[in-house]
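Listed next: structures, encoded as structure tokens.
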Structure I
Amino acid sequence: MKALTLTLKDSKPQLIISDKDKPSPGSGEVLVRVHAAALNRRDYWISVGMYPGLQDGVTLGSDGSGVVEELGEGVDSEWLGRKVCINPNIDWGSNPQVQEKSYNILGMPSDGTLAEYLTVPVDRLIEVPDHLSMEEAASYPLAGLTAFRALFTKAGVEKGQKVLITGIGGGVSQMALQFAVASGAEVYVTSSSEEKITKAKGLGAIHGFDYKDETWAKQATKASGGFHAIIDSVGGDNIGQCLKTLRPGGKLIIYGATQGPPSKLNVAALFWNQQQVLGSTMGNDQEFVDMFTFVGDHQLKPVVDSIKPFDQVLDAVEEMGQGSQMGKLVISFQCD
């Protein structure tokens, strides 16, 4: 079968399209014929060696949808032939608040979804909602789960609240926007791209701000009156700017740090305003189910930037690194 794998030749990472043996399901597992897989930033970071625990020969990919073609011992026969989406969580553990030390994500160090076939435990499967195509369903697992936990579990966003989502354009931020709008929140965004801000408004954002403008925090505070919650992936000195726009008692949820740590932080303002800064990453298995239930209840569809055949997957990973996309980059095994 065809697969996108990582090689560590001379200790330097390189992605190649390789031929691997088709796997067979073990006890409690199923064989999924992958129809579509979506890329995430972690795939790019793996490709350039900026990800911990790299393993030679591993198939990349955390997001995927497909059809169950074969059952391992002990798996209910009702799963055979079902259209499924795959939960990328491995060993979250019993505490819903935080993952175990053994926790990892499909696609490194274990084989992931960017292959024609994949075996996973049957408890990693969820049926594809009827209103979604396979490509749309494949877009949700990692980004949707991260956005759902940050927005609802950590920030507790409710109808009528004002929410800021920074760095709009990537998969998580786009889904956080989508989920927040569906919940009835008033949503604002930041981006350095006027085109992305315009697209975000088309998805329901009220206003957008150019984070390269030194006055954006003042503009955002004036326009919104202050935010109940901010969902941030940027980090860096953007944190201080975000806190200026957060109303007293508000929550800043951080799920990424593309700009690294902040050089300074007004701690006095933080405690005086009773604000909370919370970290968040991925989500537990129940949140994965709840996320897809939310998607189904609201008949949501993800923003898909492009769908490419598998033979263009290397180009797609490079595009992911450039960060120019608005929405998910999807790889289809059905359009080669």
Structure II
Amino acid sequence: MDAFYASVEQLDNKDLIGKPIAVGGSSERGVVAAASYEARKFGVRSAMSGVLAKKKCPHLIFVKPRFSRYKEISVKIRQIFNDYTDLVEPLSLDEAYLDVTENKKGNPSASLIAQEIRDRIFNELNLRASAGISINKFIAKVASDINKPNGQKTINPEEVILFLEELSVNKFYGVGKVTAAKMNNLGIFKGLDLKNKSLEELTKLFGKSGKFYYNIVRGIHNSSVKPNRVRKSIAAERTFSKNISSEVYMLERLDKIAEELEKRMMKSETKGKTITLKIKYSDFTQQTRSKTVQSFIQTKEEIIPIVKELVYQEKFKNSVRLLGISFSNLDTEKKDPVWVQLKLEF
């Protein structure tokens, strides 16, 4: 979906149409969850602090998120998807993979199916979507960003190799800013540069990810579309209205976060073995501390002692703007996906 949260807000409030808006955050403390395309023209992006967003766009309008509304729309979008195929793998409320090799419409053209789905989303929900079409999930994902907003891009089988060779490595899905910078420092700027590295070289430079890079630049990505993709972690976190430095105050906040996490674990009927404490400092640097226990746990009473241990594991290097707790190493091998949305304090 194109600027999904922001587009839904503009859909429901006509006064916001054509204006730069940021969902989430605030001009003082929060973090932008989504930005309209009008705001993006000024450099406003998701995960940006509200303070910086306001500096980039002084007339930016902040809107509180309504995740229940976004989920409601997301369900309707997935119902459209399911008219074409049951092989739908949601990545989030606004994005999914579809395998239409064999589809319910008997349409041999994936490109025409993508166009039809996008038309239906617009006609039925008055929202716009973009699509990427290709031979596997990796290339389709990359292609989906090429003609955004409100467009689509097909990379045909015979075009794949040349497309990947010419593609900048910072556009490779799964290559973040840090890795892209490392590749650039090594003289790797495009797919062809990456392709010229041997498997041994890439493994030495990037560890296990080296094999992934070696394969994807050759168009090899054998991950199937998984309609029952299992979530690997469940988390809850809070951004505070003011930075905090007192460990006692942090524990008070963590107690409430653990309570919310327990609710999510109970709702999903999930337990986990690994607890991770997430800390974002006032200078926006981030740190995590983790501990794995022998048995699966779920409740706040089980979480808090571990969290306390992680808090006192070492001194905090600065005042803190965000704290979070997550469960991983879950007992979800045969469970349905659990979708969790970040909550922000306003």
Structure III
Amino acid sequence: MMTASLPFFDGHNDTLLKMLIYGEKPDRFFAESSDLHISLHKAEQGNLVGGLFAICVPPPELSSGGKEKLKNKTGLNRTRRFQPIGYRHAYDITLKVLRQFFEIKRLSGNKIRIIKSSNDLVEAIENRQFSLVIHFEGAEQIDASMENLEIFYEKGLRSLGIVWSRPNIFGKGVEIRFPGSPNNGEGLTVLGMELVKACNKLGIMVDLSHMTENGFWDVARVTDAPLVASHSCVHNLCNSTRNLTDIQLEAIGESNGLVGVNFAVQFLREDGEKVLDTPAMEIARHIAYIAGKIGPRHVAIGSDFDGATIPNEIGDASGLQNLATALRQTGFNDEELAMISHKNWIRVLKETWRA
């Protein structure tokens, strides 16, 4: 008997960044054949019902397009340090990508919905509309006064990673190294602390992925919302600076928060290597570790589609049911599978957005 297809909601992808750098038009999102990990067609094949779509501002030299340049961003070496980018550039790129969001939604007819509330999300899934949540990966487009944060909120911003893996006026992102500890730099600035409080007040989720361990604890001290890392893995299984220690995982569980497990092979494997033949069971191994440590209600997926090297067994959004198979083989029951695949994200977004 065939097992029913499991719906997935994804905590992180870089699809719009890839479209920006490749110079793709919004209608490319609807193409049946595409270089993108996520298109509407591939999402339907894999039963991906939506996700947090990141606006991660590339440096000026990448913003002009080109596949080879994109490889320099996603094809990370074992140690990478990234330089700050300017506010004006970040603001202009953000507006450009927001226009992409709205044009993709318009072109879809009624097939895609930009999500601004937990009710929107539940209704979209029930009505089989693909859900787009606007996420900023790095806050370089937010001015020091934070006056434009509420404007972005009105446009649909519902999730914010204060830093990517580079410094900005709000804090320092974790340097990407293997092997290494996430405790490898300063945390949030005074402005960064104020930004966390402003996000709490508006109902914008604060994302902990890409933060140093010091930044993680800075957020934990000032936030009144669940702690969420949208696309991170387990440091005890892969000794990358991008992964979370057991103490961090426990804090996330105690806050009723969530970890979206990243599919990037170099954050999954014990050797930190980029091996395409890495099995989907490696993703399931990290999910099972987190579930065993803090409970299955606190783990989900944050694929990093279109921003990372993904195991061949998954490939793109169309291969998500192969992960469902690996999770079943790991021993999760139907109720736990539903939580991990989509219900945990619905819960934590509802609590964070102050529905």
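We did not get these values from a lab; they are worked out from the coordinates using the rules stated. Quantities reported herein were computed from a predicted structural model and do not represent experimental measurements. Cβ atoms are built from the backbone, for glycine too; each structure is taken alone.
When percent of Cα pairs over 33 Å apart is calculated, the result is 26; to which of the structures I, II, III does this value belong? Answer for the origin of the read-out: I.
15.6, 49 is what came out when Rg and Dmax of the Cα atoms in Å, for residues 26-161 alone was calculated for one structure; which of I, II, III is it?
On the way: I: 15.6, 49; II: 17.1, 53; III: 16.0, 44.
Clearly, the read-out refers to I.
Using mean count of other Cβ atoms within 10 Å over residues 178-185 as the calculated read-out, with 20.4 as its value, let me know the right label among I, II, III. Derived from I, not from the others.
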